[in-house]
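Once you scroll down, you'll see the structures, which are given as structure tokens.
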Structure I
Amino acid sequence: MLGDIILAEILQGFEKDSDYKKARAALDPFECIDLGGKELAIKSASNFRFLRSKGVTVRKTIDMLNATWCIESEVALLHNDKDFDRIAMYLPLNVIDS
């Protein structure tokens, strides 16, 4: 499965139209789920504030939302971003490094 916000983040990263089309075709078979909403936004903000109290500042709001959704849904997060490893040090985020 793939979150809508993550899909947008991945696809917007391609400069070449041909690469964008290949990636879109490759990701199309994945189930796309809606991320976000009021409750997740509040939980994400609480998680951010908790991490900040521990000296960890997550650089991107979208990363905090993605991590919080994974925590709440008990889904492992495949990533290549050091912020997620730092989040997992203090919150129950199950990470898989790519």
Structure II
Amino acid sequence: MIYCRDCGARHSDKAKACPKCGYVEYDLTKSTVIYLLLLWFIGLIGAHRFYAGKTGSAIVMLILTCTIVGMLITCVWWLIDLIYAICNLGHPENIFAKK
């Protein structure tokens, strides 16, 4: 059992979110700066998503990058991820939460 960082309620450590307030736990060892650097330099192959623990979507992004039509989709996806990361710089729980 652990305590929620947001409301202090006690809940199972296996729960993805606090059942009382809905706060999503995330890995505090992950750095937003490293995430942004991976996103900027090798984001088209999904490196930032691997770092954030979102392996499934990272593999899809990597496979799509290998095709010409998929590269266009990945470029749009990369841009959306970049905008989302910049908008959530002060809230790393949004970036690293596994939804």
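Since every read-out is calculated from the coordinates, none of them should be taken as a lab result. From a predicted model like this one, the values you see are computed outputs, not experimental measurements. Cβ atoms are built from the backbone, for glycine too; each structure is taken alone.
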From the coordinates of one of I, II, Rg/Rh (Cα atoms, Kirkwood Rh) came out at 1.00; that one is structure I
Have a look at I, II and say which one yields 12.8 for mean count of other Cβ atoms within 10 Å over residues 62-69, as calculated.
II
Ranking I, II by distance in nm of label points 7 Å out along Cα→Cβ at positions 22 and 46, the structure that comes out highest
I
Computed -16000 for helix-only ellipticity at 222 nm (-39500 (n - 2.57) for each DSSP H run of 4 or more, over all residues; to 500) - originating structure among I, II:
II
Work out distance in nm of label points 7 Å out along Cα→Cβ at positions 38 and 54 for each of structures I, II, then name the structure with the largest result.
I
